[in-house]
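The following blocks contain the structures, represented as structure tokens.
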Structure 1
Amino acid sequence: MAQANVRLGDIAFLTSRDLSTLRRLMALPIGAAPRPGSPAFLDRETIMRWVETRSGFYAAASAPGVATPMIQWSGASETAIESAAQELPGEIVVDAARAALLTWLSQRSVRAEVQAVSSARDLVVPAGVPVLRVRPLADQSRPSRRMLVWVDAWVDDRFVRTTAVTFEVSAWAPLTVATTQMDSGAAVDAVLLRGGTESRDVDLASLKQGAPVDAGINGRFSELEAGRQRLRKPLKAGEVLTRAHLESMPAVVRGNWALLQARSGDVAVESRVEVLQDGREGQFVRVKVPGAKGEVLARVTGPGQVEVQP
């Protein structure tokens, strides 16, 4: 049987001189259809009690004084109910998942290879028109060594079941790789990177952390042109430059000089001071005036600029 619910007419041969009664009995619900591949068994006594309860009709009398018989039962004492089913080969499921994964990888790499970790089982689904729908992979995700792809099976526009396929993944793309050691805190800009890095094809699935920095068209490092940045942690020779290595350059940097502006009423005095700690705009940092013994606490007002107020 192909429908979701079982009716009396599906499991019994019914005859009656009254057409309306016949139709009523045929449409009497028995229960939900079993899952494909898992037959259910009903005994006649159970069906008789159910029909009497739901229809108001009674079985034939077996002794004097019992209600007038209205239903005559005959046939087997047990009925096997099995839903009509079909098998979808596991290879079809794997192929659908592979095609979707390769399409996703093609948008993030220049070359990719995927290999199913294990063969998928054949799917047993109800009779009808089957359709496999692969769940979209997240746009913000990055290729990893093992990736899971979920495939939903639908039959006649009705969801039936889902299965997952695991793949071993390799996906290569040109990335920025350091050719020399760069220490943490070093200022990073497009000019420096062009001299200390090169573009190599790297397996994206091998990256442990951080999204790679985009070198842009012709290696112009478009991400770094907008503002200066520095290395948050060392970049070793042969290591891929990722966003995890970078942080924006502070407005004032320890060891550099800054312009200090001191105000008192309408009078403003400017002087050159040594910055003793990194600071971003709005933060307070320690600075030192040349020749002075003590330090001054100043607020960062912009790149290379600090101020003190009475």
Structure 2
Amino acid sequence: MNLSNVFVQVLILFILILIGYIARRKNLLDEHTTSKLSSLTMSIFLPAMIINSMQIDYNPEMVDKIIKLLIISIVMYTFSFLIAYCLKFIFKSSKDIGIYQYIIMFSNVGFMGYPVVEAILGKEAVFYTAIFNLPFNLLIITIGTYFLSKGKNDYSFSFKSFINPVIVSIFIGLILFISSIKLPVFINKPIAMLGNITTPISMLVIGSMLCASSASECFFNKKLYFVSFIRLVFLPFAIYLLFKGQIQDSLLLSIPIVISSMPAAANTAIMASEYDANATLASQAVFFTTLFSIITIPLISMFLVI
């Protein structure tokens, strides 16, 4: 892989984030608009991007990759859970331990994961990343809500939470892929056009979110530095060492590394608010990890991604 190309691709994403930040500062974007753009991205643009990425010719050999990716994903999230679990022995007296554990286990696979994977690994990688992220959607509404609901008696799991536009789009894409069904041009073209909007809109939304976060306070939170290091540096290196000798396919090795190097999940603050956790800390964590990921993602990509 051309290392300079990796840097250029991430720099492009950073510039888009910066534009979103400036737009929010100039009141061209506000909280309501950002929220609506976020909903559009997760409900229309990203699902369209996923379906479009799966409009490729069926190859039986790809089934083997799909199975391997699901296994790799389960192993990676099991490892991440163990690291997050061990955090309670380090932050013994922290009442916000659930927030920190959530940050470690769940990265921003939606707004940043897919665009970065496409920028660094190409459009084909989006197809496999969608498969890789299937366990994420189940874990975030089970283990994720458990982390954020610690000490509360009203924790409950709803299977309905697992059904969302992203999950539906993955299954639609898989059905079309396995059945070798090609969408007609008048349908596929609009889907492709909507999918192409995902990256710029996602970056603008992230920039707007960063601008609205309580930026100053997070720089005095020592625990946040420690957790961010684990999220952005330790995990991708650990995942690399864990799989390096086991996976021969460079694409299958690169996807978990890139996904594990993403900042805290964009929905961290939303989930924290919904489960009465510390939403302010969650917002600061998203800001803090996203800010530093601008530096760490290109470095991780250049040294670890093949």
Structure 3
Amino acid sequence: MITVDAVYLGGQSLSGLRATSSDHRGQAAGAFAWVGVRDLDDDDLARLHDAVGVDPVLLSRAHRSLQRPGLEVHGDTVVIAMPTGRYRHQDVSIDVEDVLLAVGRDFIVTVGSELAPPEFDTDLTGGPLAAFRLVLDLILDDYLTLLEHLDREIKQVEREVFSTNGENPVEQIYRLRRLLMEFEQTTAPLVDEPLERLVRRRLPAWIAEDPYSANVGDEALHEIDRQFRHIDNRVTGRRELLDGILNANLTQVGIRQNEDMRKISAWVATAAAPTLVAGIYGMNFEGMPELSWEYGYPAALGVMVTLAALVQALFRRKGWL
């Protein structure tokens, strides 16, 4: 399904002109087509071949088998595969997608995630290479947005762990840790096989001759690679933070359990003191003078209350109650 179908000239989209139609053929020099495909099928391959001349066999094979991240060069066409991830609010999960970019002299094709240029303030004067750089920035923005959502979730869990309401958010901690592991599996390949090293292997001559090539040259791609590494380091740091939060939560649970046991023990001891007195006088031996004493009953009650009060005061002083 085609989601982006536009022709750009002078850095701006030509209104009403579609790349998949025959109307854009023969445009002035500098015009290029941007076609985005969500779910690639045979019909889309045929339309892409008619629109921009990209080899359907090349694109189909790369879509099926190109390792992410990866790079293939066929003639004047560069095909790059990269992973991206987005946060899903519905079920609090990460939607990991593979993006395939095919860049030629006068076109760019994106397959997979819906990566489209913003409707306003988008200057693509640099042609397909400017569009390629924009796609990389959009992928980085998706990663950063995903990190922001995860950071908010982690802060919320951290507040629950150290709150006084006695909640145990261990399920949320494990869920977030699983999300970070999925995120790390997405970003780790970008660090193991940096984009800069991929693109520097062998590229068509038209890229070096393009005036905009400096924006996707060694220095620019090194900066993008640095940002990918920074994101991967942040993901690793968040995972370690969650490990610390999990240990703190387990410690908090243990402390609460100890406090509960101390309170239970204190109340048991408080009840045991009057029970001891009642048990002694409940034996009803004939030799117990208090049994015939007029004030024996209230005196026994007073002793039981006094002992219970003393035990309570002792445990409260120790902080058990």
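No lab work stands behind these numbers, since they all come straight from the coordinates. A quick note: this is a predicted structure, and the numbers were derived from the prediction, not measured.
Couple of notes before you dig in:
- The maximum of percent of Cα pairs over 24 Å apart over structures 1, 2, 3, that is, the highest value, falls on 1.
- Origin of the value -22500, where helix-only ellipticity at 222 nm (-39500 (n - 2.57) for each DSSP H run of 4 or more, over all residues; to 500) was derived from one of 1, 2, 3: 2
- In this comparison of 1, 2, 3, the computed figure 10 for relative contact order in percent (Cα under 8 Å, 6 or more apart) is attributed to 1.
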